[in-house]
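Engineer: The structures considered in this document are given below.
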Structure I
Amino acid sequence: MGKIVLVTGGARSGKSRFAERYAARYGKNIAYIATAGIYDEEMAFRVKLHRERRPASWKTWEAPYDAHEALKEAGEAHDMVLFDCLTLYISNILCAVEDISDSARNYRLVREQVCKLIAQAEENAGTAIFVTNEVGAGIVPENQLSREYRDVVGIANQLMGRAAENVYLVTCGLAVDIKKLGEMV
């Protein structure tokens, strides 16, 4: 049974860098699953920074959709898979639906996709590190898409957090394993 590690935190908290260091420290043969699409110059810059930090020996899968299939393929040949990131993956899922107003369908769809990722990570022999954003600590967004996104990401993070052996909260470039400190709700 594979091990799941969840790394969460706010924007620019250092969570991806922490996850990369974790993978390099504990993995021998490392795969990287990228979920971001490049739609503008700002996102191209962010992706460039991530690519420059990764060693050339890491094999990369681009998986904006059906990422559980990339996770299966990567897990067959690698002992460590870094999935960056769950929140962008969920954004891709929500942006692909025709009508964002069906909250029940959106919750069900995101839950199904996250459960597929969890099941595949558990089926793989190695470790899967999932990077995600903590998006629920701010004010209530003023538009429906943003509220829907915040809510389904919160549900996805809870599902992944329950399945994970370790859950690291990263802030100011520092990580603490909050699963060791906390109680499940």
Structure II
Amino acid sequence: MPDAMTTPAPPQFTLAIVATRDGFIARAPDHPPQDWASAEEQALFFRDVEAADWAIMGRNTHLAADRPERRRIVLSRSRAGWQRPTQLWLDPGGTTPDDLPALVEAVHPLRRGLILGGTTVHDWFLAHGAIHRVHLTIEPIDFVQGLPIFSGAEGAPRAVLEGAGFQTVSEERLNAAGTRYLVMEPRPCHSPP
């Protein structure tokens, strides 16, 4: 039996989202947040990126802001394998978030993972009950249509996340325009859909 002192703790995954007031994370797959998010949101985003061991995202999110120097796991059905020394492309079929640490351990341990999107990546983590914390920034703008936080989930971002089993543990206003930042965690005894 493994010694509890030597068994590494399972990774913790934080979902970082910037969304419009009407619940969209982008107008289209190639629409990066830096084109519409506030400076305050971007500062929080980069704080999260720096604190994470690995960022996990879909192909479109990766290509919208390709950063060769960053440690990334890119979920894609069209490509697989190490594309750069610190960037693993992975088909998520037959894989779970619990499998990720072993896949990247030789490059850098995965203890704090940052989920960056898009919708399909959010869905994958939610389906596996592997979102341990949400950092949600709500910008006071509306897109009317675009990419939702989760597939088939429409409405205000807080309501969408509450419907997915999360509760707000803190909230603050970031600027005079009304940008809000919420930290959310799974409700106790909540089973993922």
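Since every read-out is calculated from the coordinates, none of them should be taken as a lab result. Worth saying up front: this structure is predicted, and the values here are computed from it rather than measured. Cβ atoms are built from the backbone, for glycine too; each structure is taken alone.
Engineer: Work out which structure the value 14.1 belongs to, where Kirkwood radius over Cα pairs in Å, for residues 33-136 alone was derived from one of I, II.
Structural biologist: Only structure II yields this read-out.
Engineer: Given a value of 10.6 for mean projected area of the Cα convex hull in nm², calculated from one of I, II, which structure does it belong to?
Structural biologist: I
Engineer: Suppose you compute mean count of other Cβ atoms within 10 Å over residues 81-88 for every structure in I, II: which one lands on 25.4?
Structural biologist: It must be structure I, since only it matches.
Engineer: Let me ask something additional. Among I, II, considering only FRET efficiency 1/(1 + (r/R0)^6) of positions 73 and 177 (r between Cβ atoms, R0 = 30 Å, to 0.05), which has the greatest calculated value?
Structural biologist: I
Engineer: Give the label, chosen from I, II, of the structure having the highest value of distance in nm of label points 7 Å out along Cα→Cβ at positions 113 and 145.
Structural biologist: Top value of distance in nm of label points 7 Å out along Cα→Cβ at positions 113 and 145, among I, II, belongs to structure II.
Engineer: Comparing I, II, where is relative contact order in percent (Cα under 8 Å, 6 or more apart) highest?
Structural biologist: If we compare relative contact order in percent (Cα under 8 Å, 6 or more apart) over I, II, the biggest value is for I.
Engineer: Turning to a different aspect of this structure: Determine which structure produced the value -5500 for helix-only ellipticity at 222 nm (-39500 (n - 2.57) for each DSSP H run of 4 or more, over all residues; to 500), calculated from the coordinates; the candidates are I, II.
Structural biologist: II
Engineer: Quick check: 0.35 is what I get for FRET efficiency 1/(1 + (r/R0)^6) of positions 89 and 161 (r between Cβ atoms, R0 = 25 Å, to 0.05), calculated from one of I, II. Which structure matches?
Structural biologist: Structure of origin is II.
Engineer: For structures I, II, which has the highest computed value of mean count of other Cβ atoms within 10 Å over residues 57-64?
Structural biologist: The structure with the largest value is II.
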